[in-house]
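Pasting the structures here.
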Structure I
Amino acid sequence: MPRDAGGAGDVLRDLRTATAEEHDRVETTLDLMDPHLDRDRLVGVLGRLHAFWLAAEAGLDAWARRRPDDAAALDWARRRRAGLYAADLRALGADPGAAPDLPDLPEVRDTDEALGRLYVLEGSTLGGTFIDRHLATLPGLAGGPRLRCFSPYGADTGAMWHAFRRVTREHVAAGGDAGRVVGAARATFAVLADWCRPAARTSGAPA
């Protein structure tokens, strides 16, 4: 879970508090820290996430064309990640083109909503570093290809998250609507949680 030191009324603190339930649903559904995670279920998870990122990035790309200055301030081009999911699926011997239909995400109408959606996408990079380490310990996955989708920025993970927080706070301080930022984040998380449900560990798998 992304953590922030802001006080009451801080947009990052509001985002973290307001999306805690949805975040827990996604984490529990995917259960990527499962000690019994195998290649087949990992491929299933990546397939769902690849489709989700394709849909999420399509909305953000449309916003970026309308608000190029805001997109540049966020370094949006560097934050795109759907291509990494596709490359990781291919590295695992799967076809990224076999992804299910894309989820139905709300339109990103302005920078408030873009920041809310990006909070979900960017926050996932923080936990991704732990997922990377865990995958390297699993017998069925150790020694396999080095996946990049969970930790796309490597040593720059902290710096990229810090930059996102700074731009978000500056946007709200300049007149952005914190409530709409939070609402967009919650809507994005809700779609993600529902979309990932088919990739959940089956009840018959080892606990």
Structure II
Amino acid sequence: MSLRLYFLRHGETIYSQSGGYCGEIDPELTPEGHQMAQDFAEAYKDFPWQSIYVSPKKRTIATAKPLCEAIGVEMQIREGLREIAYGKWEGKSAEEVRDQFPEDYVRWLTEPAWNPPTGGGETSVEIASRAMAVIAEIKQNHADGNVLIVSHKATIRIILCSLLGIDIGRYRDRIDCLAASISMVKMDIHGPLLQILGDRTHMSDELRDRPGS
């Protein structure tokens, strides 16, 4: 059996509904976000999970908690799985950032691999460095089986790009990652093989149809 890495984005928050930049700030899940986490746990509780690695943010911990409680597995918190730091853009809408930091915003949109958000934000290269260190740890600790990684929109997309040989500067253009969606990469004999991308069939039609990202 090969190692299979399952990437679960956290459930809905007010920022995934509004589209505002949310990295270092730490909102709770919405009631619908909590239900997304419960739906995931119900659908995947019978999987033979080897381990569960989780970002330290409240929204990711709350998303992982129902499954961890259902199967009796302790979550492994890793700083490397946290979301991109948005610096002075935290909590702002794209329109506000464009108006207040126009030059930095254009540079970031054009090449986020090397251009960070204003005032302490992170580049894609920096995110890939810390996140892929966690992936290396997982691969060292688990030769096979199913490992769940509960993280964030940008971080998951950058990890997937890194595994699949896609330019990490194009993560927003190549891979989508909706709230509470699951993606899976099998560590195959020829390298990482994407087998599931952005699946949300574990949740109700009402939750799947909610607007937002």
From which structure (I, II) was mean count of other Cβ atoms within 10 Å over residues 54-61 calculated, if the value obtained is 21.9?
-> II
Structure with the greatest value (metric distance in nm of label points 7 Å out along Cα→Cβ at positions 94 and 134, set I, II) | II
When Kirkwood radius over Cα pairs in Å, for residues 38-157 alone is calculated for each of the structures I, II, which structure yields the highest value?
-> II
Work out which structure the value 16.4 belongs to, where mean count of other Cβ atoms within 10 Å over residues 30-37 was derived from one of I, II.
-> I
Value -20000, calculated as helix-only ellipticity at 222 nm (-39500 (n - 2.57) for each DSSP H run of 4 or more, over all residues; to 500) from one of I, II, is from structure I
If relative contact order in percent (Cα under 8 Å, 6 or more apart) comes out at 37 when worked out from the coordinates, which of I, II was used?
-> I
Comparing structures I, II by distance in nm of label points 7 Å out along Cα→Cβ at positions 86 and 110, which one has the largest value?
-> I
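Every number here is computed from the coordinates shown, using simple stated rules; none is lab data. Just so you know, these numbers come straight off a predicted model, no measurement behind them. Cβ atoms are built from the backbone, for glycine too; each structure is taken alone.
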